Every structure is written in C-alpha cells, then in structure tokens.
Structure I
Amino acid sequence: MSFRLKGLDVRTFQPLVGLSDAELHARGARRVLANSNPGFPDRIEMREAEPGESLLLVNYVHQPIASPYRAAHAVYVLEHPRQQYDRTDEIPQVLRSRMISLRAFDDDGMIVDADLCPGAQLEAPIHRLLGQASTAYLHLHYAKFGCFACRVDRA
C-alpha cells in the first residue's frame, strides 16, 4: 500500500513571517536561529535546518478534531521555506534519524493503534497501521520530545 507524507502548509504560518520578536512573543511564538544540524527539524520542507537559518517555534494544532485526542504541540517551521514536502512512498532523512512514535487515528479522531520504531525502519509500521481498516490516517511524532512531525495518509 502506498502512503503520502506531506509537510505542513506554509500558508498557515505566513501571518507570522517578518513579525518582530515582541510581536511573535505576544502570539506565543519565537524566532530562533538554528545553531546545529541536527537539532532543528523543519515541518514544512521536512528537513533539518542548517546553522544560521531562521525558524519559527510555534504551537501547532495537529489534531484539530473534537475528540479526547485533540492536540497541539511546539513545532519548528522555517521562516522562509522554499517548498512544502509532498512525496509518496518516501521517508525524509529528518524522520529516518530519530526514534518515531506512530499513532493511528480513525475518522472520529480516536487512536486505534500505535507503534514506536527507529526512523530507519518506518516503512513496515506505516504499512501495517495504514493496512488496518479502522485507520484513517497516521500522525508521526519525534519520540524523545513528543513533538508532532507529520501526517501520513494512504496515497
């Protein structure tokens, strides 16, 4: 079964681009400069930010469905991304290099299954979880900090 992995939509964050640090702070966001690689996983291009690149650290509602699993968490997004990641049957290196928590949700936003694996081995649990009839989509999280990484759908 093919799967599709998309980075976050850049338009979601456009209202924050170019704001002063004080304006970002008032909105609960922060501007940060990457000072290492790895360490700043961008959720739009789905890659590690390079040292010196500007990112926005924002609280992002990644599970907006009104269910007990409605959720938001901090994510890094490049302040000036070039292109949203959108690939079928490809796992970006930013996921491959970390331990990943996979969470399978049904159409009502309820967790129906979950798994934990090294990013280098993501294909098998993605296929297994998406292969379940009750699964509508997956959320991948960086296991160490618990941050939302991306959504995975059937292609």
Structure II
Amino acid sequence: MEPSKLQEFIVEFLQKLGVEPQSIAVHTGHRTVVAVQVSDPTLLLGPQGEHLRSLNTIAKRMVEHKHGEATFLIDVNGHHESELERVRGEARVLAQRARLFKHDVEMPPLSSYERLVVHELFQDDPEIKTESAGEGKFRHIVLKYKDQALAKSS
C-alpha cells in the first residue's frame, strides 16, 4: 500500500475510534512506520502498550483484507520506538554479561517484532549469536556467546 493511501486509512481508522490525531507521518525504508501524534495517548496506548498492539493487529488485518499484504507499524507519540530502545538497551547489557561470563543469557519474553529487532542488533556481532526459544507468549531470545577458539577451528 502506498504511503499516502496508508496515511488516509490510518486517519479514518482513528477517527472511527473517536481519536483526532494532531499529526500523522508515514516513514518508509527498512520498515514502514506510521508515526501518530495525539494530545492524550493514554486511550490508544493502554496498559504497557496493550491497546497499541491490538490496534496494530486490527489495522493490519483490515489492510490485508482489502489490499493483500500489510507490513507497517503504528507508533503513537513515539511509544513503540522508546520501547524498542529499552529492549535494545537490555539486550546490550545482557550481551555484555554473556561476553563477560562466556555463557548463554536468556532475555524475558518479547513480541515477534521485538525479537526481530534484537536479532538485527546482533546480526554482525562476532561474539554473540541470537536464537529464539520457547512457545507462544513465552517466546524469548537466547543470547549465545560464540567461543572464538571453536569458531576459528570450524
């Protein structure tokens, strides 16, 4: 879906929910992010961003139903990006622990998108390898220390 059509859809979607956005911008590139600014984000975010996750699911399903594939993310007042920064920071701290103690470290359960972000964060790291483990809402990342001696001999 082209950015202008996506923006129109999100404006209509939010208006049907009784929300008047102050601004909406569609950022394309590696991922398509619809940045929404509202005066009171409480209703759209919900507890621990639960409403925002649900809004994203509903909006994607609606777009998929009409236009096929839907790969975008709605971010309200920068909440999602700040959460991703928190996850990245936690992953970096745990990776340092894996390096220091030379053993695997498990992260808490993460959404599929957060796991993707962590996998991308360490994709070029020579010492840390990431793997997803667990099932359903307990799915998480394991940060594995790569033994450099084994890596060189393989």
Structure III
Amino acid sequence: MNIDIIEKDAFFVIGYDDSGPIETAKDWIMPLWEQFNADFAKLAPIAKKDAHGRYLVWGAMTDVGQDFHPWTDEGRYMAGVESDRYMDAEGFAVWRIPAFRYLRAEATLATYADVYREVLGTLFPNNGWELVGAVQEFYRKDQLYLFFPIERL
C-alpha cells in the first residue's frame, strides 16, 4: 500500500451532494456520481486542473452538520470537482473543505474497503493517530486516493 503524509490548504468542491445512513450509502451516493457525470460539461469550465491538465475530482465527505467531522451513523457526500470559482457554481452545491494534514493512501475501487480497514485498524493505532475529520476521496483516472485527516490546520 502506497501511503504518505501531506498537508492541503482549505479548498472548494463543487458538485452534487446528499446525505443519508451509512449502511445504505451506495444507494444514495451512486446517483450523485451519475448526475455529476451527466452534467460534467457544466462543471468543466470552473473546475481546477493539475499540471497535466487532469480535472481534480473529489468524493468529498462530511458529517451531517457539515463540520467535517467523521461519519457516524449518517454522513454527507459530494461528487464534485475542486474549483476556485465557487461564486460561478449556480445550481450546484459548494463546500469549503478545511485545511488538514492527511495520511494519503492509494487504493482502487476493488481495494477500497481493505485499505480503509488497514489504515484505520492498523496504521492509526500503531502511530497514535486519531481520525480528526471526514475521509476524502480523490479520483484520478483509474486511481483513487483516500485522504484520512490526522490534524486540522
């Protein structure tokens, strides 16, 4: 498993969001991605890109109160893109994700659950870390990175 520690300043994510119980998350999250993919042309003009011209796509998470605490029995999720032009996001949800120090772990959709368990079940206790915020998903082509907040900045 490829992991590292990074710091990320606060940033905006724009897209579609919803909330619901954690045990049925797939049922209410998948339609967000379908809507996001169908409407991506509307988001592309305000989406940030990396140095290689790839869009910065996030599966952003927060608690129901949107304080960016970890999920409990319920959570809130957004399928979206990072953007500096949040004022131009009419018709879309806009979140400002606070600055955190993260443990970033590479995964795939197939290894997602295993990586999640390994990080929280082994790496966190072995290093004395606590999950201090909601986990974030960052997508790049066939890659997925899970961002586990270890310190709020």
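Bear in mind that the values in this text are calculations on the coordinates, not laboratory data. What you see is a predicted model; the values in this text were computed from it and never measured. Cβ atoms are built from the backbone, for glycine too; each structure is taken alone.
Consider the structures I, II, III: one of them gives 3.9 for distance in nm of label points 7 Å out along Cα→Cβ at positions 22 and 86 as calculated from the coordinates. Say which.
Source structure: I.
Of the structures labelled I, II, III, one was used to calculate volume of the Cα convex hull per residue in Å³, giving 118. Name it. Write down the numbers at each step before the final one.
Details: I: 108; II: 133; III: 118.
Derived from III, not from the others.
Out of I, II, III, choose the structure whose coordinates give helix-only ellipticity at 222 nm (-39500 (n - 2.57) for each DSSP H run of 4 or more, over all residues; to 500) equal to -2500 when calculated.
On the way: I: -2500; II: -15500; III: -5000.
Traced to structure I.
Could you tell me which structure in I, II, III was used to calculate distance in nm of label points 7 Å out along Cα→Cβ at positions 14 and 102 as 2.0? Intermediate results must be reported in sequence, preceding the final value.
Numbers: I: 3.4; II: 5.2; III: 2.0.
The correct label is III.
Among I, II, III, considering only distance in nm of label points 7 Å out along Cα→Cβ at positions 78 and 134, which has the greatest calculated value?
For this comparison of distance in nm of label points 7 Å out along Cα→Cβ at positions 78 and 134, the top structure is I.
If relative contact order in percent (Cα under 8 Å, 6 or more apart) is computed to be 32, which of I, II, III is the source?
Source structure for this number: III.
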